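Chemist: For reference, the structures are reproduced in the following blocks.
Laboratory data are not the source of any read-out in this text; all were calculated from the coordinates shown. Since the model is a prediction, treat every value here as computed from it, not as a measurement. Cβ atoms are built from the backbone, for glycine too; each structure is taken alone.
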Structure 1
Amino acid sequence: MSPELQFQNDRQERIRSYSSDNAFRSVSAQWLEASMRRKYVYNFDWLGRPIIQYPQDMVAVQELIWNIRPDLIIETGIAHGGSLVLSASMLAMLDMCDAIEQAITIDPRKSRRKVIGVDIDIRQHNREAIESHPMSSRIQMIQGSSIDPATISEVRETAKGFERVMVFLDSMHTHQHVLEELRAYGNLVSVGSYCVVFDTFVEDMPENLFPDRPWEPGNNPKTAANEFLKNDDRFCRDPEWESKLQVTVAPGGFLLRVK
C-alpha cells in the first residue's frame, strides 16, 4: 500500500471511530454550546468580510466545493457577505486550476461559475462592501424572502443552464421556513452535490440558548431536514461530515443528493 493510500485509510478509520466515541462527542457539544454563548462564531473574516461561521465549517465548505467543483452555488442568508466571498473565492480557484490544466486564460468577468446570494434585507453598507470586493464579479445578490414565490422564480431562472449546483441554507432558522427552502431549492441541487442546512445544532442545545430568536429545540433547521428527508428520497444525510468535524453548526445538515 502506498504511503498516500495508507494516510487516507488511517484518516477514514479515525473519522469512523469518532461516531462511537461518546466522550469526544460530548466534550465537542459542550464546547459548541459554551462558544455559542460567547458569540465565538462572530470572530472571523474571509478575505476581509465578516463571516458568521465556525472555522471547522469554513474548512468543510472549501472541501465540498473543491470536491464537487460546482459552477453555481446558491446561498440563502447574506449578512456581511463573508460566506458569499468564501464561495466565490473557491470558484475563482477552480477556474484558475482549470486554466492551468488546460493552458488557457480565463477572464473572471466571463466565467460561468458564480454565487447567488438571497436575503430579505441586504443592508446598504454590506451591499456596497460586497459589490466593491475583488470577488464581486462572481456574486449576484437577490433581495427578498428566500421562500417568496417571486424570489424562488428569479433564482430558478438565473440557475438555468448550470450543470453542477450546490445550495447552502443559512437564513431564517425556523422549521417551516427551512422546510419551504428545502422544497424550493432542493430541485436545483445536482445529483452528487450537496444542500447544506446550517444551524441544525439548535435542536441539540438548551431551550434558553437563543431567547431573542424564534427558533429553539423542536423548531429549527434539523427538524425541517428530518421532515424533508422523510418525503424526499433523492437526498440522504452524509454522516461523515458530522463525525469528521465534531464542532459544527450543521450536524445532520450535510444532505447529499443521490438521485
Structure 2
Amino acid sequence: MKYRIYIDEVGNNDLGSSSNPNHRFLCLTGVVFELDYVKNVLVKDIEALKIKYFDHHPDEPIILHRKEMVNKKTPFRILAKPEIEKEFNAEFLSLLNKWKFKTITVLIDKLEHQTKYSTWRYDPYHYCMAIMLERYHLRLKEINAVGDMMFESRGGKEDIRLKESYKKIYEQGTDWVKATDLHDTITTHELKIKSKTANIPGLQVADLVAYPLFRYALKYYKLRDDGRETFNEQMLDVLKPKILKNENKMDGYGLKKLP
C-alpha cells in the first residue's frame, strides 16, 4: 500500500520575528492518507460537500481554505447564515470523523530555538520537515508500507530551498534515521509541491486541521491557552484519536515540540 502525507503550516520561518508573541511559533501538520482511499473516498466526499454548499464546478474548482471560510469571504459567504454554517459544520465534523487518516504535528518555539542554538540556525521550516519525515518514515515502517510527501507551494525561491533541503535529507539521512532506511519507505528523492489552485483534497484537509492542532500543541505543551471554546475544539474532539501514536504514546511521535 502507498501513502502520502499532505503538509500545511501555521506561522512562519522568520527567526527575526521570534520575540513577537504572535510570531513565536511555527507549526507543521501532516495528514497521512492511503492513496487509493484518497481516490475512492476522499475526492468524492470533498467534491460533494463543495457542490452541496458552495457554487462549485470542476472547471472552476473551489478550494477549501480555513481562513477564508472563517471570515465568510467569497466563495464561502453563505456560511454567514448561522443555520447554514451550523449545518455545514455538523456535516464536516461527520466527514472528518469518518475519514481514515492519521496526523503528525511538529511545533517549534523559534525564540527558544534561536536562544539555544546561537550559531546553528537551521531554517525552522526545514528543521520541522526533517522531524516530520522521520516520524512519517517510522509510521510507514510500522505498517510495512511506502509513501511520499506533498507540501503546498509557498512560492519560487521558498519551494526550491525546501526541495533542496528534502533532497539532502533523502540522500544523507537525519541524526536518527539513515538514508538507506529512509529509502526503504520513502519512494521518491524529489519532494512533491503543488499550488493551492491544484485542488488537491489532501492539502485542503491539512489546511483545515492545521490550526486546531496548532492550538492543541500549544495547550498540550503549556505554552499558550486562551481558554476559548470554538469550533476548533469541536474539531479536536474528532482529531485527537487520529494523532499518530506509538505504543499509545503520542508525545514525541505524532505530536512533537522542538527544540
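Chemist: Thinking of 1, 2, which structure, once relative contact order in percent (Cα under 8 Å, 6 or more apart) is computed, gives back 30?
Modeler: Values: 1: 19; 2: 30.
That value comes from structure 2.
Chemist: Hey, another quick one. Of the structures 1, 2, report the one carrying the highest value of distance in nm of label points 7 Å out along Cα→Cβ at positions 69 and 101.
Modeler: Details: 1: 0.3; 2: 1.1.
When distance in nm of label points 7 Å out along Cα→Cβ at positions 69 and 101 is computed for each of 1, 2, structure 2 gives the biggest number.
Chemist: So, one more: Which of the displayed structures (1, 2) returns the greatest value of mean count of other Cβ atoms within 10 Å over residues 133-140 on calculation? Don't skip to the answer; put the middle values down first.
Modeler: Numbers: 1: 18.8; 2: 22.2.
Checked 1, 2; max of mean count of other Cβ atoms within 10 Å over residues 133-140 sits with 2.
Chemist: 12.5 is what came out when mean count of other Cβ atoms within 10 Å over residues 37-44 was calculated for one structure; which of 1, 2 is it?
Modeler: Working: 1: 12.5; 2: 15.2.
Only one of 1, 2 returns 12.5 for mean count of other Cβ atoms within 10 Å over residues 37-44, namely 1.
Chemist: Right, next: If FRET efficiency 1/(1 + (r/R0)^6) of positions 5 and 125 (r between Cβ atoms, R0 = 35 Å, to 0.05) comes out at 0.10 when worked out from the coordinates, which of 1, 2 was used?
Modeler: Details: 1: 0.10; 2: 1.00.
It was calculated from structure 1.
Chemist: Let me ask something additional. Work out which structure the value 2, 9, 15, 16, 18, 14, 10, 8, 5, 3, 1 belongs to, where P(r) over Cα pairs in 5 Å bins from 0, in percent, for residues 77-204 alone was derived from one of 1, 2. Don't skip to the answer; put the middle values down first.
Modeler: Values: 1: 2, 10, 19, 21, 21, 15, 7, 4, 1, 0; 2: 2, 9, 15, 16, 18, 14, 10, 8, 5, 3, 1.
Here the read-out was taken from 2.
Chemist: Among the shown structures 1, 2, from which was the value 0.50 of FRET efficiency 1/(1 + (r/R0)^6) of positions 61 and 141 (r between Cβ atoms, R0 = 35 Å, to 0.05) calculated?
Modeler: Working: 1: 1.00; 2: 0.50.
Of the options listed, only 2 reproduces it.
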